[in-house]
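No value in this document is a laboratory result; all are computed from the given coordinates. What you are looking at is a predicted structure, and each value in this text was computed from that prediction instead of being measured. Cβ atoms are built from the backbone, for glycine too; each structure is taken alone.
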Structure 1
Amino acid sequence: MCGIGGYFLRPGASAPEGILDRLQAALTHRGPDGTGQFVDEGAGLVHTRLSIVDLEGGAQPFVHDMTGGATPRRTVLIANGEIYNHQKLRTELEQDGQCRFTYRSQSDCETILALWTTYGDGALTRLRGMYAAALYESSTGTATLLRDPFGIKPLYIAETAFGIAFASELAALRLALDDQGNADATFGGFIIDRQFAPDDMPAFAGIRRLAPGERLTIQNGRITSSDYDRPLAAPTDLTSPDDFEAELANTVDAHLMADVPVGLFFSGGVDSSTILASLSDLRARNAVTDALLTYTVRFEGGSDEDTEQARSLAATAGAEFVDVVYGKSDFLTNAGMAALACDDAAADYAILPTLHLAERASADVKVVLSGEGGDEFFAGYGRYRAGLRVLTPKFPTREGAALRANLLRDDVAAAMRRRYQIAKADMPDLKTRLCNRGVALAQLQRHDINDWLPNDLLIKLDRCLMRHGVEGRTPFIDRRLSAYGFHLPHQHKIGAGGGKHIMKSWLDQRMPAARPFARKRGFTVPVGRWIAEEAETLAPLAAAQPGLAAIIRPDAVGDIFAAADGRGGLLAWRMLFYALWHQIHCRQVAADQPLADILAA
């Protein structure tokens, strides 16, 4: 797990002076264990390393020199991520008589280079893992940028006068390019209305995300073609509910690949309890005796019922339980650091405890497993059932609270409504909901897999953990298990107990104390109550913040903040987050100070 960045030059062009050093400095938190650079007349690459696999020999960039042909070839790789099937692929490569690649390390990422130099970029769809990578062949000026098929790892690019520039984080690329532009107003409107922006809507002009699964071919500093890795497109042979336990064990085992300690973010909910149960089985089977650390966050002044449930389940599985408290004082002091971490804005209030939890976990481990993806691939959300209604279905593409409250500026609201109308075209029609509920459900799931998952949940996980040098792994988001869950028959996804039926049924047998069929309480951060208690101070500061004032009606802020300890809490938080984010990323206000001071700067 690392940070990557660099550029590919157009003929005759020069890169901005010091660009690699600026990228390296901006990405150090992603890779505090080492750095490396590669520079030639056509490209510059930089890598900051978080050592997880092959601690001694896995330094990057990887450089492969091939001789013996008419023209010697030098190929370079920098990568951020983990390749869980690297040993299998390596064995196949070493047994292939046509392969001329010689490994120089035990690093999982080196297999990306081996595949590319042996078979070309089409073979990169064989990778199982999470990754963003850049490959460059100096003799031809050809390069490839790629991102894993579900968007677990981030990658941003800019097409500039000198060529293509790229980086793992938006803020790092903006700093390297000395980009002083302001945020797009419609982007800001989406952050306030639904807490994240669509994949193709950049925060800043000229810089965009690579989409999940996107692979770009670059020749002499210009994009010449693009392709996509879509593992859900083809049906899988694995559609039996009897396969669930084996498929779960396979993915959890793969995600344990590390030469450093591994922990688990554990809420006691269905997803994390399922991972814990499978982990417990694997550890017993392999006679593992070292401590398994589980990390749970609870909120100061809130109910301890969920925490005690999680503590009891961890004890049942023989795991150590680390109880991490998050309170109002943490919010008022450190909310700015959460906005700093989420440079690509995601106003999910879970960023607050996640960042706090990551800081605590970093004292013990470098890798944590997390339950993201369980709801999307196994149909856990109530909104799927609401979207399947024959009459008055509620689709995830509907307008959010800010638009419904007429809070946004007219031009911003109009642009957003046009986007929502386009998105509605992907929702299942009446005939599909009546006659083929399985297809209708898959449409709803696919929307979230392509939109909500990479642009909210995975931004949150990546940025909050990597801010503290911790790698987050998601066993439910996996080329194999995700396809299995997505292609299950409808009745194994939604049953009498709601969504994730197959997962809950297995957990009910394996760990009944988890009570998987009990009514879901949800994960709620009491941020609305904290905002309401501080509304007299925060509301006028937020209303005067230039970025927020350019999008909303400032006169509405006071009322929304004052009523935040209720249904309006999420909207108040999104407004506050965007004001903080704009101060930090557009006005360069320091993030390591109290929330009110950031707004007042």
Structure 2
Amino acid sequence: MQSKISCFNKTIFIKNLTRFWPFALIYGIYLIFAHPLTLYVMLSVSHFQGDSRAWDMVADHFASMTEPISVFTFAIIMVTAVFGYLFQNRSTNMLHAFPVTRGELFVTNFASALVLMLVPQFFAALATNFVVLGKVNALIWAVWAWFGITVGETIFFTGLAVLAVMFTGQLFPSVVFYMIWNFLYVIVVGLINAVAELFIFGLSGSLIELRSHLLFPLARFLRYVGFEVSRTDQSAYLQTAGTGELAAYVVVGLLFAVAAYYAYRKRALECAGDFLSFRFTQPIFRWGIAIVGGAAFSLVVTLMLSDGRGTQSHAAWLFVVWLVIFSAALFFVAEMFIEKSFRVFKKRVAIECISCVAVLLVGVAMLNFDVFGMESYVPDVSEVAMVELNGDGSASFESEADLEKIAELHQLIVDRVGEHKREENAEFTDGDSFLYVGIHYQMENGKRVDRSYSLHTSDKEYMEQLWALFGDLMYDKEAVKRSFFGMNYDELDWKVTNVSLTYGTNVSDLYCPIYGTEEELQRFYEAALLDIEAGAFSKGEEQYIKDHSLADTDVPMNATIELELMTDQPRDSLRFAGTSNISALTDNSTGVTTNTWLYLNSDCTHLIDLLIEMGVIDSAEDMSLEPNQMKR
């Protein structure tokens, strides 16, 4: 009788379903609560509010869903369940003694994991379909589109999970590796940014933007894949988003599964119970733990010991010392996990450890000596769209002439970085000058470059140069208006919809919403423009230095007016150089809204008089304001 080669075993498949159905049941219960039950309750309420409200509820439900999180979680649960026999020698040897091939085992178990997730998803979609049917028929398609999107995400995360399982012989490491591979981008970028801040003078914000990168699939799915609700004055409609990107991830997930299949074929049965299944992954694990773990622990200890009291150079050297200690220690700890023994202090491992630490020190030295030119980087004017300049306030610029002045100011600072580092924590003497400069570039390609400098030097001629450029830019009244109300504020026709006053100490603030007619609230915007024009938000070098020489206990009480602004102009027409005074833009049925904050001082006479006139305060003394004391 001719033998037949199969890639699927029905008996093992059924056995998997009968053994692990409780996991599928738990997942299904979650999905029932998250979708059909939630929609049923919402639609029951909307029955009394009209069909359009029901449409909004269903559309918003799908647009705000967080399904990737549950798929991400249950994928590793299902995969470790069906491949759990690989973590014990006895189970591994017993199952592989049966007349089944490894390919047959892999395909059957992989299919089992998928079915254990897809079946609950299908029944949740079916139940949701019945809930929506007859109430919002126009969105029944979205139910099945949700099912399709969820299936795609399931394929990707299941492929990644099964690949993680193939590289280890223990349950816990397989889960840890799965998590690490998903969050590796976030971990690495966070460490790079934190380390760079120690060594790059003036670095503000992130060297690398931490965003929904392609290498961060969970965040990518949450942000770019799913549904979008688009509303106009006449209608609203729901549409899918990121389906092309999802298809690419599905392909990647299948490639992961194929790689896992070949890894299973090459996997030694004796590795069950081992920390790592393949020898070639051992140096990767040792170096990865030493580099990433060493940097992370060193940063924590450095921050604890320095506590912001030392100079940047002191913190950097402290980090280097602890980096050598932690990276070397973690290198041997990683080897202990691999060997499952404490006897790892061998010549071969020691040489490899020294090589790893040497590579780390070379990388740190390259940062310290600015080999990559990040510390001395000044963006080319042609690449810059807008700039926000900060001192004790802010001003925004976009004209070529202004951008060239900012580039000149920035270049003047970076040309003497070495001197600024040396005098970073030097004591003030009579005649010394101090200047804080924050420069925030919005580049033409959409990226940001942020730098901030605390400059203190006894070189009077040099500081006079800095102050001449800084003052010319920072005290430009139109630039201050653009910072508070947008680069094209004069075209936006802002309408004030809400006003509130917050004043008091930093410990206990008083919040006072201000009520009035549209005309009365609009007067706050007009008063703010008048105060800016009168120079209330600008100060000279002498007053600036006086403010920054105050002890913490001498800082007066502060007051802040928050204006909620609305415009009927298109969202794309609103331009802001920075975010220090502006909240995120929000779309609604009547226009685009944002909030801006004005930090008051006693020179804001128009705003203070208006507050007194409307009965919010009795006098300026209620807010304990002193001349030109802006909130810092």
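Between structures 1, 2, the calculation of mean count of other Cβ atoms within 10 Å over residues 153-160 yields its largest number for 2.
State the single structure among 1, 2 that was used to calculate semi-axes √(5λ) of the Cα gyration tensor in Å, for residues 209-280 alone, giving 34, 19, 12.
Numbers: 1: 34, 19, 12; 2: 41, 14, 9.
Label of the originating structure: 1.
Among candidates 1, 2, the computation of distance in nm of label points 7 Å out along Cα→Cβ at positions 113 and 129 that gave 1.3 used structure 1.
Can you tell which of 1, 2 yields 7.6 when distance in nm of label points 7 Å out along Cα→Cβ at positions 89 and 393 is derived from it?
Details: 1: 3.7; 2: 7.6.
Going through each structure in turn, the value belongs to 2.
Rank structures 1, 2 by Kirkwood radius over Cα pairs in Å, for residues 177-456 alone and report only the one at the top, that is, the highest. Could you put the intermediate results ahead of the total?
Details: 1: 21.9; 2: 22.9.
Biggest value here belongs to 2.
P(r) over Cα pairs in 20 Å bins from 0, in percent computed as 15, 36, 35, 13, 1, 0: which structure among 1, 2?
Working: 1: 20, 55, 24, 1; 2: 15, 36, 35, 13, 1, 0.
It traces back to 2.
When distance in nm of label points 7 Å out along Cα→Cβ at positions 377 and 409 is computed across structures 1, 2, the figure 4.1 traces back to 1. Figure out for me which of the structures 1, 2 the number -18000 belongs to, where helix-only ellipticity at 222 nm (-39500 (n - 2.57) for each DSSP H run of 4 or more, over all residues; to 500) was derived from the coordinates. Answer by label: 2.
Which structure, out of 1, 2, was relative contact order in percent (Cα under 8 Å, 6 or more apart) calculated from, if the result is 10? Attributed to the structure labelled 2.
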